[in-house]
Structure P
Amino acid sequence: MKFSVLVAILADDLEDKAIDVAKESGAGGVTILDARGIGAKEKKTFFGLTYEGSQSVLVFVLEKKLSLAVMKNLTRELDLKNDSRGVVFTIPLEHIAGIDTGQITLFEQKIKDDI
């Protein structure tokens, strides 16, 4: 079984919806990191103070085929093609240790259901 890391870097207010979409798509656990970023556009200022919106980084370890389905659903449900408030990408995972065997069983069942 091949695995991928799915990374979603999103505006903080999209975090809960993204987790719900991912879980509905078959994802199990997620690691959540708080982040800040510098974009290509100037930051908004208000009375001389610069506003930097906070971001969430969601990291999922998923079966390769499932990671693509989760990424497509996140892109669609969060409207990432039209509303640039986040980015989602996958990274191939060569070696893994410590993943819950119950999660592997769920991945296998999801693949069987799709076939």
Structure Q
Amino acid sequence: MISVAVGGACGAALRYLVGECIALYWQKAFPIALILINCLGAFFLGLIIQYADDSLLILMATGFCGGFTTYSSFSMEAVSLLRSKKYLFFISYILLTIMGSILAYVCGEIVSSFFYR
């Protein structure tokens, strides 16, 4: 339980910092920060899930990745784009987030296979 809390706190804090750094360089019309955060989290999860032991998985997968990635905010941003009638951004956002996260996860698995043969 403590490792989930520690990992989650670190992941949430890093999500906030990454989001703020991206916001310095990107306008809010399209929520690129959450796309990048969710893809980075998926990549990292794919990187560690194959070879980590149970205690590391609890800390990093459940805790850190769970705190770092955020599909609740993803849903909020998507609905906001839809309500603003930014239909192209809405569709792009959903596709980039979902497909990007899946692709990032697979890339993480591939990269991890080079380290653990």
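All of the numbers you see were taken from the coordinates with simple rules; none came from a lab. What you see is a predicted model, and the numbers here were worked out from it, not measured in a lab. Cβ atoms are built from the backbone, for glycine too; each structure is taken alone.
Looking at distance in nm of label points 7 Å out along Cα→Cβ at positions 60 and 84 for structures P, Q, the greatest value goes to Q.
Work out the source of -25500 here, i.e. which of P, Q gives that when helix-only ellipticity at 222 nm (-39500 (n - 2.57) for each DSSP H run of 4 or more, over all residues; to 500) is computed. The read-out comes from structure Q. Look at Kirkwood radius over Cα pairs in Å, for residues 36-75 alone for each of P, Q: the largest one is in P. 17.2 is what came out when mean count of other Cβ atoms within 10 Å over residues 28-35 was calculated for one structure; which of P, Q is it? Structure Q accounts for this read-out.
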